[in-house]
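What follows draws every value from the coordinates through simple rules; no lab data is involved. Since the structure is predicted, the reported quantities are computational estimates derived from the model, not experimental observations. Cβ atoms are built from the backbone, for glycine too; each structure is taken alone.
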Structure I
Amino acid sequence: MPIPLFNSIASWLLRKRFHQIELFLKYPLDVQDEVLRQLLDFSKDTMIGKQYGFQDLPKYEEFRNRVPIVTYEDIAPLIERTRRGEQNLFWPTSIKWFAKSSGTTNAKSKFIPVSTEALEDCHYKSSKDLLCLYLNNNENSQLFTGKSLRLGGSKELYEDNGTFFGDLSAILIDNMPLWAEYSSTPSNKVSLMTEWESKLEAIIEESIRENVTSLAGVPSWMLVLLNQVLEKTGKNHLFEVWENLEVYFHGGVSFTPYKNQYKKLLPRKRFNFYETYNASEGFFGIQDQNNSDELLLMLDYGIFYEFIPMGPSGEGDQAIPLWEVQLGVNYAMVITTNAGLWRYKIGDTIRFTSKNPYRIKITGRTKHHINVFGEELIIENAEEALKQVCLKTEAEIMDYTAAPIFMTDKEKGGHEWIIEFRKPPADIAYFTEMLDNALKALNSDYEAKRYNNITLMMPTVHVARENLFHHWLKAHNKLGGQHKIPRLSNERGCIEELLRMNFQ
């Protein structure tokens, strides 16, 4: 098929979906109510469905009162049973795919169930909707005259007891429809390569010969790839490599630290950046306006949403449905999905910026964390790692904080720590190496980002002077039991102040 004709047909088909999007824009609450009813009816004969009486939950209030809110730790035993081959526990159709991700307190990795319905009606549907919304805002787009350069995870899929697990991106690529493969680069074979350095070289070799019109991937990883493209080609910016490049679809981590670097690589005012909000558990939001950092909450993907108000001391007592949310309030998100997650706390916090339509901004995580590079380092990882290293080095810690070192131009990122010791280690370099190794052992996403220093360099650890954290709290009028040092942060405000105080 001639490329201009393919571009015209693909654009026409995708724009037709906008009429369905308009339905949930116009009737958002009716659509969400129908999603919940369908999920309950479809799952009424599962073990969970029988346990909570899904056949007799006529209203949302009964659903909220009868079905408990859960974390991954709560449902891990059921997931393990499914991984061993049991079915119809929490979802009626067979589940053989599990997206591996980090973040759980009690284990290195989580295994999130991925059903056929979730693949088709959520993940792949969202990919088409992303293109649909983009084309609706950019009528003269020539997106399908070329290909999308995609950068997914590096892990292969592993079989275990008849089920498969791996990065969500690997699962999606392995099940990708033909239309998506036809319009993408690199090939599936290269996309699923395991070894990152060889994979990046192979991607570059395949993609620099293509007419790439869009980019798709996590900002931290994509930045590494694009800088290597320029090194390989000797070009000054990416439009000298791909003249028709028009949009970068990004998600996974905050784009803010990277935006200026991308503008240097892509120095055209008319170039578009489009953000998405997706996770192993589902696809939730898409930027639906040019030059906006707000995300349209996608309401017809087989996901029913609830929200827990976040107060000064943490989460509130009860979740509320979409029709009760207020603008400007920080909420922890709870999801019920077409992969059998029932009232599941995903761990993200969001804030509504609009209710007509429902648009959101991602505000963070319910726990302290660092996730600038997709490493999802949570407080439990940090505490356990420090505990292990102190045992090995006979050190004793009084206080600490950590923050990211952002990428600048071609410099890679990292983590920077300030630690006040009661008993310092004999060798701070050895302590740092042991801390890095412990974090890699506890967190598979951190381990992946540290692999061969591709995205994250070895952490930097500063020894704090005596009473540094006490003096910082005092300077901020925060002495007392209700105030704590921010352990992990995605911003550098706190650590910059502490560094200045430490070396004064």
Structure II
Amino acid sequence: MPVFDFSNTPDEKNVSECTYTVFRSSEPEASPDKPIMVLDNTRQSWAHHSCGVFTNPMKRTVFEFKLETGAVSADILRIDARFTSLLKWLGENRINVRLSGENRPEGYAVYRIREIAFGGGSKLSAEDGFLQFMIERLLSSSAPTEEPEDEDRNETGDNMKLTSLQSITDFMTCAGRTLPDNIQLWARRNLAVARSHEVTPEERRHAQRALSIMMNIQWKHNYFEAIDPKEARRILDEELYGMERVKQRIIETIIQINRTHTLPAYGLLLVGPAGTGKSQIAYAVARILKLPWTTLDMSSIHDAEQLTGSSRIYSNAKPGIIMEAFSMAGESNLVFIINELDKASSGKGNGNPADVLLTLLDNLGFTDNYMECTIPTVGVYPIATANDKNLISAPLMSRFAVIDIPDYSPEEKKIIFSRFALPKVLRRMGLRQNECVVSKEALDAIIEKYADTTGIRDLEQAAEHLAANALYQIEVTHIPEVVFDAQMVRDLLA
């Protein structure tokens, strides 16, 4: 990493020598111990909150403090690599900011930057709060993979959405190398189309829409922080009863992630009868990984274009379901829950949906026809569910680690009903446990009623029915509690 001469002074504003060194960080929050940048404080200490502007537009290496006695400049000594492009933008546009920092032996450690209204600076973005949005987005980004070879090159999370061309342009400039290289190049090309008067209004509209979708996704690296196996086990026990073999397999996956800090090469395929909790397992894994999740129901997808999107040559073109999932999640690292994978090969339209899934599962990148760009998928963890694995093609099967989910025994169903299903319904309805009591004989009658059905969905519906009936009796007849016996259950569930 190059170290540049420390040579700028307040009287040498036309000098464009870079004074700082760049350090790499992926810290999600800034603090005096983990600052955004460090300014020189050898000539004087700076106030905790200090106002001014970044100067030296060629390299943006100086901050000019606005004091009561006049303007005083201080060189930037060190800067987080994620913020170099943002500081260039702030300097080029003379945007007035307030720094929050702390004086330390190594310099003035800046951990917060806020825009202020006074002065003659101009803000390029059309939307308020852009600077704060930008800083939060950069802090949630990973460190750039490499430094730009030329500091002067034109480089290309959140309640705020980037929709206007101006805000998209500013974001591309400030994000710099925190965006993947291929997306930087794609964005510059689409921005040129969106601004061009040599293309049709329809082409400009599609380009701007695609840019808005792409820039509002947080493109993250595939580095995963360690996960506490004890906490993971607690979540699994909270969400699932029994299934020790399944829980063991998930904990093994967590330990693998902790060792490699990357997702496993294969996703999980959960195979078992309907209602055995396959989707619940997938949601629990997403919760453990602290990732957003999206569902893909293969039984409703009969055309590959539903997944890949349509070409921009059509006026009603739009992205596919997979790209929309990234957009809804707001980031590139997420859990894809693919329901009913055994129905993925029954395409009735153009192309086979199963073939599209292969490109997603290989983690080599996914191409959406509308976006016209390869989307990084290294942070995607697929979890698929199926009732019959014999209906899944061999290529799809080879992309998953298969876990068979057996049906529950009668004794397990009793425990699930009494400890999980019924208490959950009572809490939702605002009933106390002593207001709706199911006797042992009544519980046996419920299990006997659904002895020939798989899974626990019927048990959950039975719990809902019993609780609703108890609430009705309490409200209408004003009795303090309802105790269900076997005959009451048989009559109610007949």
Subject >> For Cα extents along the principal axes in Å computed as 67, 63, 46, the structure of I, II it came from >> reply: I
**OP:** For Rg and Dmax of the Cα atoms in Å, for residues 279-326 alone, the calculated result is 14.1, 42, so let me know which of I, II that is.
**Re:** II
Subject >> Structure (I, II) behind the derived value 19.5 of mean count of other Cβ atoms within 10 Å over residues 71-78 >> reply: II
